[in-house]
1. As an exercise: FRET efficiency 1/(1 + (r/R0)^6) of positions 122 and 202 (r between Cβ atoms, R0 = 25 Å, to 0.05), calculated from one structure in I, II, equals 0.30. Which structure is it?
2. Assuming 0.95 is FRET efficiency 1/(1 + (r/R0)^6) of positions 10 and 186 (r between Cβ atoms, R0 = 30 Å, to 0.05) as calculated from a single structure, say which of I, II it is.
3. Which of the displayed structures (I, II) returns the greatest value of distance in nm of label points 7 Å out along Cα→Cβ at positions 26 and 66 on calculation?
Structure I
Amino acid sequence: MNFPLIAPSVLSANFANLGTDIQMINNSEADWFHIDVMDGVFVPNISFGFPVIKAIQQIATKPLDVHLMIVQPERYIKDFKMVGAEILSVHYEACTHLHRTIYAIKEEGMKAGVAINPHTPVHLLKDIIQDIDLVCMMSVNPGFGGQKFIEQTYRKCSDLKAMIEAHQSHCLIEIDGGVNEHTAPKLLEAGADVLVAGNYVFASSNPTQTIASLKNLNAYTK
């Protein structure tokens, strides 16, 4: 893989012209589609349901990275596989039996991720870091796009990277929220592998070029 991986957040796309925005991502240097699923319970917002994700999957030529911000995510693992999810992340805070849920995701043939809210310390993932493919680190409070980046994310990212290396895990670090030209280079220096960008991409005058600028950040050193 050519790092960093760029995952534009479809939540910030133009829903009245969604097909065009999906094709834009297809034709760009983006690596994944990031799809936020919200239930109005775990977070104070509601987003995509299964029919919309299936419609995206039928057009998309890149993997669907689905981020579940919902209670009881274990109830819907098979459903998300059926509508085309290739990476499925569940929240640490929403799972009573996280290890069981991670392996249920893997049993369906998807890559398994764990998302953590800004207040959740990374050391809580120590016992599962070798079992997961991705940590989706929220750098804003989940629920809405366009929020201000939380500065402590840089330190958390560095701490998580150190833990991944100490346990010889292949887990990737994904940063979700507030990614832009100012925060992205610092995040990559702190160890981030995947950048989720919503408003920064879709509110720009040239989304394709904005994606390319993130993909080719000169500050990134592996």
Structure II
Amino acid sequence: MNHLIAPSILSADFANIQRDVEMINKSEADWFHVDIMDGMFVPNISFGFPVIKAIKKHATKPLDVHLMIVDPDRYLQTFKDAGADILTVHYEACPHLHRTIQAIKALGMKAGVAINPHTSVNLLIDIITDIDLVLVMSVNPGFGGQKFIENTYHKIALLQEIIRTTKSEALIEIDGGVDLKNYAKLVDTGANVLVAGNTVFSSPDPTQTISDLKKI
């Protein structure tokens, strides 16, 4: 499959959120990436359910919701009701990960697992065939605009091998520091989905930048 682009709405202009949502609708982007932060799991706070509902009202593409929160199980139904199509929880935040994944799927959403930069991909071997997506954090979670961590390429290669040997259908998503300089290498290494925030929304022509990120 061709790689997917998921612009991170966290980098959008919230004074003109409908405009930016419409821009993504009309662009070559595939998903909306929505980061949810609680100020506990990560040292930052982002928007809540009303904003997700507002985005969903205008979005014509799937909402890829990334939960950087403690105890996500409390809110799975609420995120479904708010409009999440793909719901990703952090390995580090879920002591009963298999149960959480099954609960997400039972609600009719696709289920993803995110891992922080220090977390080994080998820890996902026992869950890899149960999930739809692995989100590899290529920066430390919590803030946009950070420098890309080069070890990410190694993690992608290891993940690809795990997915191949287990016959998993999980996609590999990369979040953090993705730009026009490294996106091609990420795809060549095995990434299927690229999250792009500042690269898209700080561009003078976000639509063209999304188009550039789609090129092989």
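1. Of the options listed, only I reproduces it.
2. Matching structure: II.
3. On the way: I: 2.0; II: 2.7.
Once distance in nm of label points 7 Å out along Cα→Cβ at positions 26 and 66 is tallied for I, II, the winner is II.
The numbers here are math on the coordinates, done by the rules we state, and not lab data. Note that the structure is a prediction, hence the values are computed from the model and not measured. Cβ atoms are built from the backbone, for glycine too; each structure is taken alone.
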